[in-house]
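Trainee: The structures come next, written out as structure tokens.
Any read-out appearing in this document is the output of simple, stated calculations on the displayed coordinates, not a laboratory observation. Here the structure is a predicted model, which is why all the values come from computation and not from measurement. Cβ atoms are built from the backbone, for glycine too; each structure is taken alone.
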Structure P
Amino acid sequence: MASLDERHAGFKRYKEDVDRRGKPFYPFAMFHDTVMSLVVVTVIVVLAVIWKWTAHHHGTDYTGWLGAVYNAKADPGTVNFVPRPDWYFYFLFYLLRIFKWPESVILGTIGIPTICLMLMIALRFVDVRTERRIFRRPVALVAAILVVISMGVLTYKGATAKEALASEVVGLVPSWAQKEGFANNPTAVAGAKLFAQSGCINCHTYNGAGNSNLGAPDLTSEGAKGKGIDFQIRHLKDPASVTPGSPMPKFGAFSDQNLRELATFLEASKGPK
């Protein structure tokens, strides 16, 4: 009760001080924040309009006064694109490299960020002292420094994390062909190169290469299951329609030839000879 009385008395002194020397947050500071936010949004909208309506075609580019609206049209069948998040998600991106699927990925993607957010929200209700001088609050100071350092390190590590280059993975194809016994099958070899170039090993593993993100299976002995070329093509075009609940993306944008090459490669993969 005494603590509550002290807080009420402190708030009363604060209000008296505001009346004597300054202006209250509402409505003065709130009005200023609203006006500034409106100015920022207006500037962004004006720049977007200028960017869009000054754009003209220059070959394959569509460029305005403020830069390119877009360049060449996106190719959904590309085999060279390596997806990466925006820079402000790099810390989560790197957490996924620390907490591997399936045992601990939920901790890295949901657990740790949620716990940190809950602690930050709860801090206001746990620490009710009127003291605000930073060096008189050692726990809060140390916690803030550790959070900033952790976020900075994880963001840097995420920004500089190296992905397996397609050229490096393609270099493994001859050894795969020898191990699996399809070196004399040009269609399977072409499918193996496409498999390497398309970033499939970002989720799958094959003869010791790649990752097992999201629980994607090892495909080293996929052909030993006897599913057949037609099944593999249908699965590549729309995985969820063949395997309900599959998180694998569709590869329907690939040409029929590419799909057949990939399917032939998978069916020729019956495990090391």
Structure Q
Amino acid sequence: MEATTTEDARDLARFGYRQELDRSLGGFSSFAAGFSYISILTGVFQMFYLGYAGGGPAFFWTWPTVFLGQFLVALCFAELAAHYPLSGGVYQWSKRAGSPGLGWMTGWVYLACAVISLAAVALALQASLPQIAPVFQVFGDGSDEAGRARNAVLLGCTLIGLSTLINAVGVRLMARINNVGVFTELVGAVLLIVLLFAKARRGPEVLIQAQGRAEGSPSGYLGPFLAASVMASYVMYGFDTAGTLAEETDEPRRRAPWRRSA
């Protein structure tokens, strides 16, 4: 472990950095952090209505299509992360593959996107927690829009506050909590697939039904298909997070992402 830590410090030194962050994330913790950010299972439930409303049951085929495109993006991020195993993600990659000015602009755009996306995800708690238990509906009974909006802000701020506190305590605590959450999510996803498969009432033929979504469209089903693909695009993103944790991961060139050689 000491030899690996020394090599990681030398790796940083070649980029002009001194090792300061705690390298306590292993392979699963690094995977879990990236997986929890993408959180496909959460996105499916929150955004399902968007794809189904746009394309009907046949919008299922937007998933493999979008996956192929996003997989190419993920491969590009993996290559960049392996060449530049530094904290900062797209800021560092843009700076070193392009120029300091490009990195500066990319960093600010990325920061703005992170602030907006984190706030949106936090506010989305209003769509789930009050349905699980009425105690989470602090303002009103959930029937008026103003009460739901105020409650969403309260739940979102609480989540952001707790997350900030956990990260301030240390990366080890964050990793342990995140590992438990991701493991539970994976088990839950497998269990959900099995239960839905056991309770299926229609066969695979439903996946080619557009249910009239193409009627009135000058491009046929292409327009509704592209509109429905937005749902998969919203869910499958965030691959850069695995590389962003590079300076807190042991052997980041191998673990985040995995690579045979530097």
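Trainee: Give the label, chosen from P, Q, of the structure having the highest value of FRET efficiency 1/(1 + (r/R0)^6) of positions 10 and 138 (r between Cβ atoms, R0 = 41 Å, to 0.05).
Mentor: Going through P, Q one by one, FRET efficiency 1/(1 + (r/R0)^6) of positions 10 and 138 (r between Cβ atoms, R0 = 41 Å, to 0.05) is largest in P.
Trainee: If you don't mind, there's one more thing I want to ask. If mean count of other Cβ atoms within 10 Å over residues 50-57 is computed to be 12.2, which of P, Q is the source?
Mentor: P
Trainee: Quick check: -21500 is what I get for helix-only ellipticity at 222 nm (-39500 (n - 2.57) for each DSSP H run of 4 or more, over all residues; to 500), calculated from one of P, Q. Which structure matches?
Mentor: Structure Q accounts for this read-out.
Trainee: From which structure (P, Q) was Cα extents along the principal axes in Å, for residues 186-249 alone calculated, if the value obtained is 53, 35, 11?
Mentor: Attributed to the structure labelled Q.
Trainee: Among the shown structures P, Q, from which was the value 6, 22, 30, 25, 13, 4, 0 of P(r) over Cα pairs in 10 Å bins from 0, in percent calculated?
Mentor: Answer for the origin of the read-out: Q.
Trainee: Check the numbers for relative contact order in percent (Cα under 8 Å, 6 or more apart) across P, Q and tell me which is largest.
Mentor: Largest value of relative contact order in percent (Cα under 8 Å, 6 or more apart): Q.
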